[in-house]
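Trainee: Each structure below appears as structure tokens.
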Structure 1
Amino acid sequence: MASYADPGSVEQVEWVESGGGPLIAIPEVVLPFWTGADGDELASDYDRACEVEGLVGLLPVGNTTALVLGDEPAATSYLPEHGTLVRWSAGDSERELLAGVPAALATAAWGREVHWEVPGAVVLFDAAWPGEESTRTGRLRIALEPGRYAVRAAHAEPGPETWIGLVRLRLLGR
């Protein structure tokens, strides 16, 4: 897991990066069922994640589903105060990128909504890794309340040199 905290920054945001493929958020309870690129089958779990089109998609894992972050392999973090996964596409500094998040959320042109049933905490990591090995790689545990989430994604440019990917998670019924 990478940290890009600017010198003198009080806020410490942890970022997850990928080796080039998609990131995946898998419910913690089914991590052992994700084989990553190590499948014995013709198409590995990683291959299935790479086939997801668009900014987000869902894949079955065990008795639940995982959220695949498609498009580009951008460094990603979760900002609980916004209920949003933030993807760093371009920006001169972490401070500048994070300062642009409120404007990005307000002006984003959101894509189609998918509904994701979450049994509790999820783990975000590089989809190439098997779930059980994700503890040895860059990963981020995200404490989500169990329930059904509306998930929407967008790209936004809150500044001339700042481009952000957004994946908003909204617990339905609230």
Structure 2
Amino acid sequence: MQIEVSVQDCFNQELPIQAETWEIWFRKWLELLKPTQEGQPLHPQEQYELSLRLTDDREIQLLNQNYRSKDQPTDVLAFASLEVDYPQFDELGAEPLYLGDIVISVETADRQASPHTLETELAWLAVHGLLHLLGWDHPDESSLLRMLDQQQILLNAVGLEAKR
């Protein structure tokens, strides 16, 4: 499995997670999730790309207003490319499949981090965003609980534990 993660750090402060660590984590999470569509792997060579943007409340509030009509900051937004135009295998060739964009407000993550670390909260939000990129959603309590359980499993796989 190959994953290329484009990390855009727009927060302008030292953060606890480096770009290489993000790539390792996303690869591990995708290996565990084994993303498929109609029983087939999303990409025949299991090559994926995504972008992760770490930003502040001001920018995420603008995005939240523009895309969700909610004029307030939020912790994480996910913009899944698979919802729009899923390519057929023969169109993919050797190109990685672009999963989409995850945007995290580091300011909101920092406020939410207690009782765990900022590193754990950022990872929690990143894995939540990844699940959304892969089609997971939580329109009701039972699907939210399944998603939260999956997030905990994925965090544990990289040696982290969120206290929720």
Structure 3
Amino acid sequence: MLTDLGPQLDANAVDYQVTEVDTPIHPKNQALLVYWRSKADAEGIVHRRDVDPVDLKKVLGGMFIVEPVDDGADLLYRLVGSQNERRLGMKCMGRRFTQCYAAGMAAEQIAFHARVFASGKPAFLRGRLLGLDLEYVNFEASYLPIRAESGGHQMLGGMYDLAEPA
């Protein structure tokens, strides 16, 4: 379980309260998981080259793709859907986790992603998110490891408001 970082939040960071769960309940995360599984090769690996955004039109607004930088010391947002940037209250695409989140949350998220990369298995978080100048929203996020063209790790994921319709 990841922790509540509320007291560490500053005016330029995002915060959350979150718990790891076994399966997604949001229809868009369920659809993303089905898609990810359909792209796995014989070894269970999903390659970035096989992920086609055209196939994912219905979930694009909440999608993200991240990859480790600095030997895994940080993560970089390669893609962030417009709904997530609106929800977070800032532009994240092209930025590092350490630039987007309070120090404790960034460290927790980097460690969580590293664990998911190492396992090669999907993971899911559910909880409450506080973006910049926003009230808490109940959300669910999926984390689906993929292999980049370089052979390195990337994470395909989705973050959706639980009150949002399918």
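Trainee: For which of 1, 2, 3 does semi-axes √(5λ) of the Cα gyration tensor in Å, for residues 55-102 alone, calculated from the coordinates, equal 20, 13, 6?
Mentor: 3
Trainee: Assign the value 20, 15, 12, calculated as semi-axes √(5λ) of the Cα gyration tensor in Å, for residues 63-142 alone, to the correct structure from 1, 2, 3.
Mentor: Of the options listed, only 3 reproduces it.
Trainee: Given that helix-only ellipticity at 222 nm (-39500 (n - 2.57) for each DSSP H run of 4 or more, over all residues; to 500), derived from a single structure, equals -2500, which label among 1, 2, 3 identifies that structure?
Mentor: Of the structures listed, the value fits 1.
Since every read-out is calculated from the coordinates, none of them should be taken as a lab result. The shown structure was predicted, so the numbers you read here are calculated from the model rather than taken from an experiment.
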